[in-house]
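Laboratory data are not the source of any read-out in this text; all were calculated from the coordinates shown. These figures come from a predicted structure and were not determined experimentally. Cβ atoms are built from the backbone, for glycine too; each structure is taken alone.
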Structure I
Amino acid sequence: MLDLFPDPAHSDQRKLVIENIGLLLSGRLEEPILDADTIVAVDGVITGIGRASDCDTDDADIIVDACGTTVCPGLIDGHTHPTFGEYSPRTDNHSWIFNCLHGGTTTMISAGEVHIAGRPSDRIGVKALAIAAQRSFSAMRPAGVKMIAGAPLLEEGLLEEDFQEMAEAGIELIGEVGIGSVADVETASRMVAWARANGMRSLTHTGGPSIPGSRLMAAEEIIEIDPDVIGHINGGHTAFAHSEIRCLCEGCSRAIEIVHNGNSFAALYALRLATEMGQLERIVLGTDGPSGAGVPALGMLRMIAMLASFAELPAEQVFCFATGNTARVHQLPQGVIAPDRPADLLIMDRAQGTAGRTLLESVELGDLPGIGMVLIDGVPLLRPSRNTPPATVLPTARRVLA
């Protein structure tokens, strides 16, 4: 591990240069590969991308030599269920966020703090829990990962003024619609509209029940509720029939979320529909963990490899599902490599022993890449990953002393 800074949220301001990049993935479907070999970031924000001769690389505090490997945006897990800190009681998981960081995840988005013991369902308790979760993760990033938390579930008795109050307190999300006590479509639709009017984003529980209290909703009901994200369209864990998945994909224009802890066959079907419709920009990825299936530390990378290989899509496009697509849907600045964006980055290479001749080819064959370094806000947090297969080539880094 490169011990440069303990916490990117509280590190000193300084200049980072990443040089000798062999392949630069942008996170944007419109241009997934950039013609550049250098990134410059100041105070954790990207200021320059291009060829070394065209970038201002002078006076760098940290120089990272990518050694001809691949750089891409840090992965965004769009569907997690945190509690507080790094413990989850669902399957007794410790340090789960730290281990996901080693899988390339630099941002996580809560789909509801559903596993908190004694989770309140009254108006005051729902608001208090959401605000407490949001404040906790804003004040302290476990392992340095950016956790966007505070996602209240829809409970009977919530009023329009409650959504305004939560939004004013910094709440951006609504947890999975279909897990809270609100069971009728009319009430859920009204509350989702209240949330949207206050700038809050929502997603539904899609597929069969997963935990006590969750319910099965038909595709037509989800379309009527009109969430921003069709949460785990491939089930969490049990998927809809393919006819229902088609109804959802064709019946609305909202984001289509595919998760690791779901039905892989249904995931590929939903992706095929989006491909046929020419709407890959709607596909976003998440793990849906911690859950009864545990915490897939490499879940985001496993999904990228699975979708790229079985769906026979270019790997550079599939990486966008886990980065830029999710960033756009959730209105996040990270997730793409561009000027004025956070320098949340992965440096990776093809795994040792893979049949793929390049990183992209190895992923398209279903292999996971080896992560050589993870940076958040321009701060190198780990080198190399302890969870991915070992990379063929590792980056190097050095501090430049004044």
Structure II
Amino acid sequence: MVAARTHPARSVATPVPGASWQAHVRDANQVSAQLHQIWRDYGAERNAASIAQTSSGTDLGTMPVARAATMNLISAARSRRDADRIRETIASLDEIRPSRATILYSDTSGPIDPASGLDVRIELLEQTSARGRPATVFECITIDVSAENEAQLASIASPLLMPDLPDVLWWATDPIDTSQLFTELVDVCDRLIIDSAMATQTAAGLRHLCSFAGEMREDVALGDLAWARLSPWRRLTTQFFDAPGTLPVLDLIDDVSITYGNSAHHWSGFSGALLYAGWLGSRLGWRTPGELLPVRGDPNVWRATLRAGSSGREREVSVTLRPTARPLAASTLLDVKLAADGGKAGVFKIDRLDENEISTSSDMPDAASIIRTVFAPIPGQADLLADQLRVFSRDPVFEAALLFAAWLAPSGFTGVAPR
């Protein structure tokens, strides 16, 4: 067994002292003017510090600082708690940071306030230098309104986009949304990032995303944090069949069992389980006659019988999804088992062992069993977001998996066990 390793300590961006502002405003011009003033004051303070060091003859050296020039990131939430979570995630981004992060939220739990205007907070955040790179400074703007005034958010977000940079929308709330805010923000963005695990109705959420993916502009890329959580599971699955001798076994797989996270402390891993099954089905040319159905005697377990193979050589493929409350599954998977030809041609397993490691095993006739342990830490929210921020093209593999998952998803089931 390989000794468990952990993530290196993450450097979190912290507020630059004195480089912040907070007020109630009515238009974007006030925000833009204040941003310019904050940057002027910040630059003047750094110049004064450098001159003072030179005049005193000290050789402390002013650490170089770079202003991030990567992208505009707009994030949307529906509560102060989610807005705070978004800010924490953005501050924890490593290696890739937005030039300007704008967090928008309308507090649906707050008192009714028909008065117009927006509460705005601006701050400069600094990521300390690391691995020979200079410190990086970027902007974080938080804008909130009452639920009645949500339509104002889009009108102020668009003028705040820095020119000549890609625009990314991180919709950090339920992806089933047809609000004016969602529509207007998508219209100005080059990439949309959602988390299908947050859908209150999983089947409806996946089908909504399918419809949206089919209708959105060709130059807009859709990303899903639930899909990003599956990266190690998809990678390890493909590695089973890298060798030429194992590749034909793919056409014999007839049983798939997936255990997904279903804890009250995390978003459900149900959408992740559906996307994993959708990935297998779309890649291997399986066909689904309908959605998953509850297993008799255990309504928390879902099963579907798919079809595979060409006419005259068809076979059935059983796909089973089981929930678990184990925290290790978090918002994704705990284990996967693939069997080929009833297990006679091979059995392949992937199991999450702990927060840092995943175990894989393969058993095939006339071959030695192979068991290995792989370092695959459970990614945090900042890791997932950073991976998605590096992608600006559409992912046809994800979109095919999403379509298949939407076909499989049982209508009306949220992904949370009815206990």
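Output the label of whichever structure in I, II has the greatest value of mean count of other Cβ atoms within 10 Å over residues 192-199.
Once mean count of other Cβ atoms within 10 Å over residues 192-199 is worked out for each structure, II has the highest.
For distance in nm of label points 7 Å out along Cα→Cβ at positions 32 and 88, which of the structures I, II scores highest? Show your work: numbers first, answer last.
Numbers: I: 2.7; II: 3.4.
Top value of distance in nm of label points 7 Å out along Cα→Cβ at positions 32 and 88 goes to structure II.
Comparing distance in nm of label points 7 Å out along Cα→Cβ at positions 208 and 240 across I, II, which structure shows the greatest value?
Values: I: 1.7; II: 3.4.
Structure II comes out on top.
Of the structures labelled I, II, one was used to calculate distance in nm of label points 7 Å out along Cα→Cβ at positions 312 and 352, giving 3.4. Name it. Write out the running numbers ahead of the final one.
On the way: I: 3.4; II: 4.5.
Structure of origin is I.
Supply the structure label, taken from I, II, corresponding to mean count of other Cβ atoms within 10 Å over residues 168-175 with the calculated value 19.5.
On the way: I: 19.5; II: 22.9.
Going label by label, the one that fits is I.
Matching task: 5.5 is the computed value of distance in nm of label points 7 Å out along Cα→Cβ at positions 48 and 176. Pick the structure from I, II. Each step should come with its number before you reach the end.
Values: I: 4.7; II: 5.5.
Computed on structure II.
Comparing structures I, II by mean count of other Cβ atoms within 10 Å over residues 280-287, which one has the largest value? If you can, show how the numbers build up before the last one.
Details: I: 25.0; II: 17.8.
Across I, II, mean count of other Cβ atoms within 10 Å over residues 280-287 peaks for I.
As an exercise: Cα extents along the principal axes in Å, calculated from one structure in I, II, equals 81, 55, 40. Which structure is it?
Working: I: 60, 42, 37; II: 81, 55, 40.
This figure was derived from II.
Relative contact order in percent (Cα under 8 Å, 6 or more apart) was computed and gave 16; which structure, I, II, did it come from? The partial results should precede the final answer.
Values: I: 21; II: 16.
Computing relative contact order in percent (Cα under 8 Å, 6 or more apart) on every structure in I, II gives 16 only for II.
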